[in-house]
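Student: Structures given as structure tokens follow.
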Structure 1
Amino acid sequence: MPDVQHDEARRRRGELSAEIATGAVQLLSEYTGRGPTQSHAIINRDSVTLVLRDTLTKGERRLVASGKEDEVLRSRYAYQQVMKDDLTALVTRVVGRKVVAFLSANHTDPDVAVEFFLLDSADGDYRSDGSESPD
């Protein structure tokens, strides 16, 4: 017999993931003039991982081909730090939980970016030092 609750939860998680991925593509497009061509978000118990592919602009691809990869990566990092508040607000709004840490990385070959969001504890018992609360 199918597990209707499990199927509904999976469907809901898929909808939330799609909303995050679409919103992030729109934000990147607003900030850089071009959004990634592929994106997906993975929602886990206490985290959201966003994978973006084909993110570089035409000019950035030219710079990478000319040996200026470090400059492109520094520039992308700067964009992501400026976008941090908008990205974390998006994730917070969609999943309904506070983002307590944001990590971001880029790679040029293949052209991929990963945004990682650590969420506060689902039970509200998060400690910034990582320790568990006493029972």
Structure 2
Amino acid sequence: MPKARDVISKKVITVKKNTQLKKICQLLIKNKISGVSVVDDKNRLIGYVSERDIINALQKDMDFLKEKASDIMTKKVISTTPDIPLYDVAKIFTNKPFKNIPVVGKDKKIIGVITRKDVIGKLLGQYY
């Protein structure tokens, strides 16, 4: 049975909690991604800023680009480990509106990210 480790992208773009939203928006656009993991100085996952978080911030404050990741990030991040079966990852994507999920090691350090496309490609790629 395929596991998350079989498809995770190890090129992960992260930010620190004091990164301004302007910089985060630039990263999302430049790298064509829908969110970034927020990490501490030891590269441990402490939050996540998604497109949805940014849109919510925009609705509340027109000067939102000066805010920092810590101001709008989701603090209770659903993450996974590299050993989780892909079918379980698919269930998370079915039940949550996520486009990707951070993958962390036992020490909570971020080691990758898994996307809906990764899961589809591995589980259904044989059909196309």
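Student: Of the structures labelled 1, 2, one was used to calculate semi-axes √(5λ) of the Cα gyration tensor in Å, giving 31, 19, 12. Name it.
Tutor: So the calculation was done on 1.
Student: Continuing with this model, one more query. To test your reading of the models, identify which of 1, 2 gives -16500 for helix-only ellipticity at 222 nm (-39500 (n - 2.57) for each DSSP H run of 4 or more, over all residues; to 500) when calculated. Can you show the working numbers first?
Tutor: Details: 1: -16500; 2: -9500.
That value comes from structure 1.
Student: Quick check: 23 is what I get for relative contact order in percent (Cα under 8 Å, 6 or more apart), calculated from one of 1, 2. Which structure matches?
Tutor: Label of the source structure: 1.
Student: So if we calculate distance in nm of label points 7 Å out along Cα→Cβ at positions 63 and 95 for every structure here (1, 2), which label has the highest result? Display every interim value, and only then the final one.
Tutor: Values: 1: 3.0; 2: 4.2.
Comparing 1, 2 by distance in nm of label points 7 Å out along Cα→Cβ at positions 63 and 95, the maximum is at 2.
Values in this text are rule-based calculations from the coordinates and carry no lab data. What you see is a predicted model; the values in this text were computed from it and never measured. Cβ atoms are built from the backbone, for glycine too; each structure is taken alone.
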